[in-house]
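Following this line, the structures themselves.
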Structure I
Amino acid sequence: MFTFFKFFVRGAFVWALSAWVLGALAQVAPAQSTASSPLLLSLNAKQQASLGVQVATVQASTGGQLLASATVVMPPGKEFTVSAPYAGQVSRLLVGVGDTVKAGAALAHFTSPMLGDARRLLNEASLDYKNASAAAQRDQAMFDEGIIPAVRLQLSRSKQEAAQAQLHAREAELTAAGMRFDANTGYATGTLKAPLSGTVSEAFVAVGQRVEAGAMLFKLADSSQLQLDVQLSSDKAAQLQVGDEVSIASRNAKAKIIGVSRAVDASQLARARATVTSRGSLQAGELVSVTVHAKGKAGFAKPDTQWLVPARAVTQWRGKPWLFVANDKGFEAQTVNVISSTDDLSLVEAALPAGSKVAVTGIASLRALLQKDE
């Protein structure tokens, strides 16, 4: 009997405590509504602060906006790789990463036995050409005096032309290697030249390091002009055309589409190229979120129902995307239709008043309040 009494008292206490907790949470519980209507969360400013909730104002979408990701790259021909012309070693570095160089400037001293042999062959070809030229001039004088026949003069000229061709071949070999010889370097040491004006973006070797022929030594880039390599789905690519404007809000930059490829790669993404018209704070090599203003979609735009919101403001619940829209009493959880999205922004379709604010932090806490009755 006593045990039953203790069990009864304990059950009554638990029931009373549960009723008190539910009453306290009633202020933040979602109001009863149908699946299609918004869900209300009553939260005062203090409760929002304790949950870490912050808000941001939605941006009205102008007609035909598409969201995509893009990589900032250099235009074709504005990025160059300097490789080792022969097997050898870098005996001295003359530039470092971040240095600005002009075309033809010295990058490093390169030493190789094969380079010494190429230099020897160049000198031999130069001497052969000088000897052949002198012989041709002598035979020309003797032919003018009638001492030798025309056949001998023609033979001398042919030898001169062959020697000249051999000299040009040796010079072209070293020119293609990007080498020049300085007076203060060893016989088997040459100077690597910069093929274009720009900035040293990468250096792959250290002094004394032995490398194979073709090994990458430096990477140069002329970043005075930038382009965007835009990756987008095939349906978005079908809506783009040359001349469409591109904006990068996070970098205060603008660009213009100059080419669209609707063929997709292995990841099922199409590509477009855009030239940067206003650089802002763009840096080569970074991945950015861009907004493409497609002229072809302008006639189908609904700027009164389409909004740009931070991507982190959209959350998934009950298999649908939701936004927490701020109001005087707290927040209103509302389903939206996500048209396009990147890592930073989402283009959504929803009936929102102009100037609406949505929660961008504390989303997990707000969603937990919606789920507590499930």
Structure II
Amino acid sequence: MRRWIMHVDMDAFFASVEQRDHPEWKGKPVIVGGRSRRGVVATASYEARKYGVHSAMPVSKARELCPFGIFAEPRFQVYKETSHRIHEIMLHYAEAYEPISLDEAFLDISAMGSQYPTLGAIGRAIKKEILKETELVASVGIAPNKFLAKMASDMDKPDGLFIIPYGKEKDILRPLPVRRLWGVGKVTEGRLVKAGFRTIGDIQDVSVEALASVLGNQGGLLKRLSFGVDDRPVEAEREIKSIGDESTYEKDITDPSVIDREIAIHSDIVAQRLRKQGLMARTVTLKIRFASFRTVTRTLSFEEGTSLQEEIYHHAMTLLQKIPLTEGVRLIGVTASRLGPPLSMASLFSEDRDKRNRAAAAMDEIQARFGRKALQKGFWLEEKK
């Protein structure tokens, strides 16, 4: 089985969150950064980048380049909450994923081929889900390794989807400037250009010894990268502390039966993600945001862990009874936490619960082989009112 790595990178993340939360700022140059004279730009929207504004630039310089820009103070807690939702979505698309920062991650999608007809379909699916759940745009790169995947995600920004297939690595890399290689900053780029290496193709055409005379031991690494060689695995080392799913709705929900159905769907998604990670939860949290943007969360803990939809749903509905639905609902979320490995001894389960665990595992296997729509529970098929 060939290895395929996906790199997901949120476009102008901080600025895009601000434009999402301030609709009147959409299409305008938004610059996120400290407002003091010594502040620096954290992120600039693509509209601001047209004026030459970029991250790490002094805010004073950004004001000179873009005097009519919208300068916003960073809201890191909001960015972290949004990032958490995005990374939870990523868990559904990979056997292993490696977070790099709030707005990007590597995903090993080598085993996802049975669920999607093409690599492009996987990329489009994750972009669509991120857009639906967060109203934000991601760029995706898919390639045989991490270096190429990260490069691919930057090839067609914003809102990009670029695939580098096996056998095309050398040709795609050849015309690109040397600064596109990992590890080549301004100083290294200057040394390479001074020595006559302007494109990655120039590096492909010379010996390791010739590169070593300019860069020392780094020459061998750049030589391998110039041909697209990168054997590093996706390192999924971070401990998962919670798994959740939530949706913000275009129209506020007032019908209790629709709220019930949405909680059932989110409970199913959370249960599937728990089983995929080989985890069980002992705490369920229900989050409701009303039309007025008032947000209420309720949490319930229990001793015996679960990864079953019906049990997570039952706990969430118990929590819903503690939340007076006095106005329309804008957002619904279900989160599982206090995670741990599943119990290994079937005898510890009741016979009925053991059957339901085995049935859930069988459904997961069918969906993994034939796609998520091959077998679904009834509430997925009901039309939204």
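Read-outs throughout are calculated quantities, based only on the coordinates presented, and are distinct from any laboratory measurement. Keep in mind that what you see is a predicted model, and the values were worked out from it rather than measured.
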If percent of Cα pairs over 33 Å apart is computed and equals 61, the structure in I, II: I
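Work out which structure the value -9000 belongs to, where helix-only ellipticity at 222 nm (-39500 (n - 2.57) for each DSSP H run of 4 or more, over all residues; to 500) was derived from one of I, II.
Answer by label: I.
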If relative contact order in percent (Cα under 8 Å, 6 or more apart) is calculated for I, II, the one returning 14 is structure II
